[in-house]
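Taken together, the values in this text are just the output of simple stated rules run on the coordinates, not laboratory data. All values derive from a computational prediction rather than experimental measurement. Cβ atoms are built from the backbone, for glycine too; each structure is taken alone.
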Structure I
Amino acid sequence: MNTTKLGLIAGGLLMMVLSRAHAADVNITINGKVVAKPCTVSTVSTTVDLGDLYTFNLLSAGATSPWHSVTLNLTNCPVGTSKVTATFSGTADSSRSYYANQGAARNIALQLADSNGLNLPNGSTKAVAVNDASLAASLILQVRAITPGGNATQGSIQSLINVTYTYS
């Protein structure tokens, strides 16, 4: 057999071996999601003033101050957005049912609830419908001081509750 032919055959076999040795499967993973465009948050920040509370009204376990209303408004919701869900977060009190007081008063916590009185502790959610005509939504909430164990002491009351919105 001719050495030139042998060289060509050997070179061809070598190319086949090398091409197989370097072959690899490649996967392309594609991720994403379709989400609703957010509404405009009209109530960016709000303060609820509980006023002066008296220790003699907060002696017994479970004693509370009067409710104080707060409304969080969203406007300019895109057509097709049907619901806004608010998730509430903050520092929980020791019972995990309320929000901790960060002020100087002791044995006192803050309770957040919806307009029906449903308690909204740290991590809870509240969904409201978006009005199709006005493209707006309102979360009507209420806040009060509560002394789960009784014997509230004098001092300031302060707490911060964060609200995160998701849309669908």
Structure II
Amino acid sequence: MKTRFKIPARLLADMRADLHRPHAFAHERVGFLNAGAAYARDGSLTLFAREYQAVADDDYVNDPSVGAQIGPNAFARGLQLAYTPRSALFHVHSHGGRGIPSFSGVDLASGAEFVPGFFNAIGRYPHGLIVLSNNSATALMWRNMSERAYVAEFISVGAPQFSFGAR
């Protein structure tokens, strides 16, 4: 079952700009992206990015063992972003550089802990993680509490429209 993620070009540029801002102690920025979801008859899924929300400076936890640690208020605000209207919710950060990025071991371990919890507040929608580079992206999505898969294609919607981050 193939999954595509469509993101308006302006929203993608705004997310990348936000995630490149420096923070007083965190080595990377984090945000949340909500998205609509449409399943086709063949089981494929298209996600439509709607809105990005940066994590507030005071919602970061000073933990030098990781690039960025966010607290419970950040997650509560992220869940609110996807609660009304009901939406898919993705935790987003950037590793910079060029090419298709990969999740770190910390990204995968922490995501496996917190993403399934998104289903407690917003069931019926897929949720996941996105890591951006300066010209591509990778997303890991949970269709439900236990079934997960990588997003096959990102599409930047705008002029010009283009695909990136294929897996």
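A few remarks follow.
- Computed 0.25 for FRET efficiency 1/(1 + (r/R0)^6) of positions 119 and 159 (r between Cβ atoms, R0 = 30 Å, to 0.05) - originating structure among I, II: II
- Sorting I, II by relative contact order in percent (Cα under 8 Å, 6 or more apart) from high to low puts I first, with the largest value.
- Which of I, II yields 17.1 [mean count of other Cβ atoms within 10 Å over residues 95-102, calculated]: I
- Looking at distance in nm of label points 7 Å out along Cα→Cβ at positions 31 and 79 for structures I, II, the greatest value goes to I.
- Read-out helix-only ellipticity at 222 nm (-39500 (n - 2.57) for each DSSP H run of 4 or more, over all residues; to 500), computed value -4000, structure in I, II: I
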